[in-house]
Structure 1
Amino acid sequence: MIDARILRQDPDAVRAAQQRRGEPTELVDELISADEARRSSIAAYEAVRAEQKNLGKLIAKAQGDEKQQLLTRTKELSQQVKDAEAAQSAAATAFDLLMKTLPNLASADAPQGGEDDFVVLDTVGTPRDFAAEGFEPRDHLELGQMLGAIDTERGAKVSGARFYYLTGVGAQLELALTQLAMSKAAAWGFIPMIPPALVKPRAMEGTGFLGQAADDVYYLEKDDLYLVGTSEVPLAAYHSDEILDVASLPLRYAAFSPCFRREAGSYGKDTRGIFRVHWFDKVEMFVYTTHDEAAAEHERLLGWERAWLDALELPYRVIDVATGDLGLSAIRKFDCEAWIPTQGKYREVSSASNCTEFQSRRLDIRVRGAEAGGGATTPAATLNGTLCAMTRTIVALLENGQQADGSVRLPAALHPLLGEVLRPVA
């Protein structure tokens, strides 16, 4: 959530951020009213509590009728204190619940608009001209079946639609990508992690995934646990309720984990193959830093993602995501989109988001040190970036590396792990 002081001191800035997202500004007025009610309830409670304490001192000195009157008033105050405390708690809860519906304040540097209003920042590489090469490109599923790498029919038989098996070289390709991605992240200074894929509600809510994205989340009611849609969630909660020393920052983690998404709002989209599925594996980067360093760290995350795609020799572009497509937690987001030949367009394979203090305020992650005001503490800034979403990366590698005979030429970075070419099975 945002700093409530911004809401009180500069509500117009919050309204402007809502407008940039295309969200209603009425929420700001509701929040201001809720905040006033919360603060008023605190004052009312403190007033009756102060009177109650003062009466205790007077009773000790009083005698006779005066003491009896004071005792009677004490009983009245006792109920008033209970009522005021209940009112304070209710007002605080109402304000907190409403604050959690307010998105992070979208950056003025992000393009304004919806999903299609992104700005292309750079384009790298040239898509192959398959017509000039004399053959029609096959899509990733046909290639995967020829290679003995992808089995969606048995995936659907065992688990339902949008599930799959990676088999043979398909499984080997994911393992190679995982090894390569984790080793590169470690070389860049990230601490390798394998986090839990099941988390408590606070972790999911703290990262902002029970707001706009709630319909895409799998929930195990019997256990009161959520399956994560990204390891951003357990990585963000890793330091929850902790105070970090500024000298230890930035703290950078790279995690490999399964990811589970219901894709509730995406039915009818990308149903063929493994491009949009209910489960996939991913290597995710996550950073804790200071507010002042967050923007620079965001650029560094993007740089590492670009280095990864360069190593995979994929044609791609970088976009600055428009404000209406940011999600709840981010103020700005960059996507890297690889060229998918059979779709004739660029599709997202990684992203980098700057969440500033939004998640750390919810999860109570603070920083102490010189940059945080001496001995005082301030909320940490958090950022996340996908390094390798396995299924989409496999899609891009198969389609861009395919040859006329159905074989697939791999990038040089993968040669030590898998060789130069994946060939169709007999």
Structure 2
Amino acid sequence: MRRRLVQTFPHTLAWGFAALLLSTISACNKHPSSLPPQQAPFIQPQKLTVPAFLHYAANTSATLDVDITARTPGYVEEILFIDGQDVEQGQPLYTIEFTTNQAEVEQARAEVNIATADLEQAQLELSRYERLLKTNAVSKEQVDNERLHMEQTKGRMLKAQAQLTEASKNLSYTHIAAPFSGRISRTLYDVGDLVGTDKKTVLTSMVQLDPIYLYFSVASTELQAVMKARAEQGGLPVRFRLKGKENLSFIGALDFIDNQVSSSTGTIQMRASIANPDKRLFPGQFGTVDLQVGSQKDALLIPEYVLKQDLEGTYVFTIDKDNKLQRKEVQPGAKIDGWQVISKGLSASDKIVAGHLMLMREGITVAPKADQTHTLPKPATVLALPSPSPSPSPSPLISPSPSASASPETAASS
């Protein structure tokens, strides 16, 4: 008898545990309201007029970029700027030894004076011989010789004037000034260095930073859309974005489309001009350009992070009037600054679940709560075309005339 009780005890214990588990499950099914519904933060779509952008990689470039060169040999006597400073057009930059050039100007001017005097004398002699020819005091051959001598003397005077012009120009190169307003680099030569003996001695370089250019390449498949938008609107605004610790954006306008598509890349180069009065943009920076080709009225926007995807497509969870989760298939459109335009599938009154819940299943009951944890900047508004910036046009360099004074002249060399 004792052995029989010992053998049946494990079976009895197992049946007891099973009965306890079934009673627990039954109790849970009878009282589902004992667990409160989970909180569901939600957002609602924004209905706005938004720009229609085309996005491209872009890089900045100076509107003017020149090398300042020494165009006459000599020793550097003065450096009249601080490395990296902003300079104005015509501001002196370098003084190169000008004693030799000054002497050459004086010598050339003296040659001009001598040639001028010789020409006057030759003209007087020709006039005298022409009077004597009328009285047959001289022969016609003598008159022709005097006329030939006068023409030769005139040629020597013109040659002397040309030499004076060249000497004066070389003298002007000893005083180098800024050809335009911009920012100068560091000097590559110091006071006392001999420069100008080679074909091209680069002393420093200069760039114009305001305005600044933005270059980017557009696929040939999008070229016609850009051309059509430009023709309809009279101009296309752009937004240039730089990412970093401080995200920066700058507004400009498209001002150039190249004249051919590259056969190797299938793209065409375009350029925008951006006002840069604070000099916050430098040549050679890379970022993203948003080319505005139109706008979309009453667009529905939701944050990108609320979108979900699976094998069936793109969808969001919404909360209906009974506080139950509903899955809605949506058709996404353009992306704008972290926001997603929804072309189809939502209305402005929908409550969209923002974030991930512990249990997300269609039909479960939740406790709706307006989302306060996620913040996004407002999406970009439609850009206005900025006022046109003046085209960069450095003043032409004027060569000194033969009658220029002997004092050194200021000229820009680039």
Structure 3
Amino acid sequence: MIRCDKRKVSADNFKRTLKIMKLAESIVGWKSEITAIRRDIHAHPELAYEEVRTADIVARLLESWGIPTHRGMGVTGVVGTIHGKTQNGRALGLRADMDALPMQELNAFEHASKHPGKMHACGHDGHTAMLLAAARYLAEHRDFDGTVYVIFQPAEEGFSGAKAMIDDGLFTTFPMQAIFGMHNWPGMDFGTFGVTTGPVMASSNTFEIRLEGKGAHGAMPHLGTDPVMAAVQLAQSFQTIISRDRDPQDPAVLSVTQIHTGSADNVIPNDAILRGTVRTFTDKNLDLIENRMAEITEHTSRALNCTSEFTFHRKYPPTVNHAREAELCARVLTQIVGAEKVDQSVPPSMGAEDFAFMLKEVPGCYVWIGNGQGDHRTAGHGLGPCTLHNGNYDFNDDLIPLGATYWAELAIQWLAKAPS
């Protein structure tokens, strides 16, 4: 039987791809150095608004490259300012996220997390590394007019770090006319990208419903009011919103993910709690779903003699790319990897991203960069798939020169455009 060394396959694939792609030579030359930084960040993950060590690494590196930095925006965010050869009032932002997830890493390679219960399972360590490499390149090659702001954001994973930076004055302290984001995507081949106009990720929203009935013996249900049956009825009835109230051409997800009630087999409980998530690409659809959920909750609980309390939390809006900026991103990517490697009809994800807050303030675009099929992982990775939010995930370091080249070239070409 012939055994295949996946590390050698990955290295060979990278070398072959280098011959095809138009990558910045100096960035390629920094690959080992930036990879070491990425792996150090991976080994020391920090959760939302705790990214003190990571922010310090970022700030010290930027300053060593002659880039002035602003620290503490949005608690732990860092913004670097890279001026070109002249200033013309034009500026754009490039954003990467820095936070890790509260989950256990299952990998056993050398750079695995040293902090139990914390892991870079979404590739934010890689996003930070790619933007650092791009910042270094732009600082060393300032042959452009205008300003590039490199934005290292905390707390993307459910804690609205983008909004915190905006509330802290991101766009007033650093005025810009466009902003761009990027996320690695496992399952997309290395060397490929996805970019599309319009919705690219869904809104993220949660709900909680508290039902109160009257407890009784399980053998004498007529003496009580059963909140369990009300909870079951609600969970089923909510699906009619998706199948009968919603426009079938406007995608949405409504998932009841938790029902908490009861303590014994022979006891009808006093209360029940339902929780879950709603995802949409439009505010119109979200308004419809929230209103119908409230109506169904009120009428169903009343019909079953229970009282109810309905709470709906709108967390992240949908991430919606602007047409002109998406077109530029696609053009730059095509120049780097070729048209056949740029999917301009990639379907949007029902996942969510707080970069959406930034796109509601400033025009911009968010793209996918293929993280490969998982064969880049070194010895010691777990047996599971290399998917996001999975204990066996690891960022593909071969993306560092590719993503950094894209960032740098995008900034240069955007600044070279005549203002509209």
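For which of 1, 2, 3 does relative contact order in percent (Cα under 8 Å, 6 or more apart), calculated from the coordinates, equal 24? That value comes from structure 3. Looking at distance in nm of label points 7 Å out along Cα→Cβ at positions 321 and 385 for structures 1, 2, 3, the greatest value goes to 2. State the single structure among 1, 2, 3 that was used to calculate P(r) over Cα pairs in 20 Å bins from 0, in percent, giving 25, 50, 21, 4, 0. It was calculated from structure 3.
One of 1, 2, 3 was used to compute P(r) over Cα pairs in 5 Å bins from 0, in percent, for residues 97-336 alone, and the result was 1, 5, 10, 14, 18, 19, 16, 9, 5, 2, 1, 0, 0. Which label is that? Display every interim value, and only then the final one.
Details: 1: 1, 5, 10, 14, 18, 19, 16, 9, 5, 2, 1, 0, 0; 2: 1, 5, 7, 7, 7, 7, 7, 7, 6, 6, 6, 5, 5, 4, 4, 3, 3, 2, 2, 1, 1, 1, 1, 0, 0, 0, 0; 3: 1, 5, 10, 11, 13, 12, 11, 11, 8, 6, 4, 3, 2, 1, 0, 0, 0.
Computed on structure 1.
No value in this document is a laboratory result; all are computed from the given coordinates. Nothing here was measured: the structure is a model prediction, and the numbers come from that model. Cβ atoms are built from the backbone, for glycine too; each structure is taken alone.
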